[in-house]
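What follows draws every value from the coordinates through simple rules; no lab data is involved. Computed from a predicted structure; not experimentally measured. Cβ atoms are built from the backbone, for glycine too; each structure is taken alone.
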Structure I
Amino acid sequence: MKKAFRQRARRRSSTKTGAFFEPATSWVAYDGPVAVAYVKSGEYPYDFEDRGRTESWIEGVGTLPSRRGRGIASALITIAMVGYRDDGMESDCLEVDSENSTGANRLYERLGLAPEKRSVAFRKVVDPSD
């Protein structure tokens, strides 16, 4: 596979990007013309005071199933984390499904991230007769 990392610096509008999207620390890995992995970063400066620290967030990470296990996500996250440090951030953060079956949790731990808290999701099935 050709090792080509190119930065994507396009702003997009959505609840997960918009004003909080950090294109300078968001990356895409390509194999020729095909995007095979990405890391998307964000910062929420309005939360810094409440949290008592500055922090960057890994908003999304993905690797094509056929390309997993090759260290691509590790490389992209590492590049992003160097950018966070260089930007003066005190913490690197991400949220992940604690039951993720892709092995992502082990990857994050190998990169020095540690669980800070666990959360619970609630759901109610909608009854159309209500």
Structure II
Amino acid sequence: MTTIVGHEVRNMEHADLTGANLYSADLSDTNLMNAVLFGANLTEANLFGANLIGADLICANLHNADLRRADLRKANLTNAHLFGASLFGADLRGAILDHAILPEGVKIVDGWVVYIEKEVSTPI
């Protein structure tokens, strides 16, 4: 790892992490461009600001992962489990989300995350 002005820069571009157990791993601001994370366990992982452009996240478990401000453009999230994940500010333009399980109340519109408020019924 390289340190620039007190900040770690992690480059894992093209890394093959197939089936890796990355439970609760701190991968914030990590370059995972085109990385293979097929079937990886990223439960509760910190991926804040991570570069996941073109990453293979097929069947990955991202339950309760922090994906805020992550760049997921053109990432393949087919059958990925994202329930409980935080996606605020994530860029999913061109991402493949076939059969992905999204967090409750989340909708993807033109590649951007939209949180949908639940309607609360009031008794008459």
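Set I, II, criterion mean count of other Cβ atoms within 10 Å over residues 90-97: the highest-scoring structure is II. Of the structures labelled I, II, which one yields 2.9 when distance in nm of label points 7 Å out along Cα→Cβ at positions 66 and 82 is computed from its coordinates? This figure was derived from I. From which structure (I, II) was mean count of other Cβ atoms within 10 Å over residues 42-49 calculated, if the value obtained is 21.6? The value was obtained from structure II. With P(r) over Cα pairs in 10 Å bins from 0, in percent coming out at 15, 48, 25, 8, 3, 1, 0, pick the structure among I, II it was computed from. Traced to structure II. Quick check on the output: 0 is helix-only ellipticity at 222 nm (-39500 (n - 2.57) for each DSSP H run of 4 or more, over all residues; to 500), derived from one of I, II. Which one produced it? The read-out comes from structure II.
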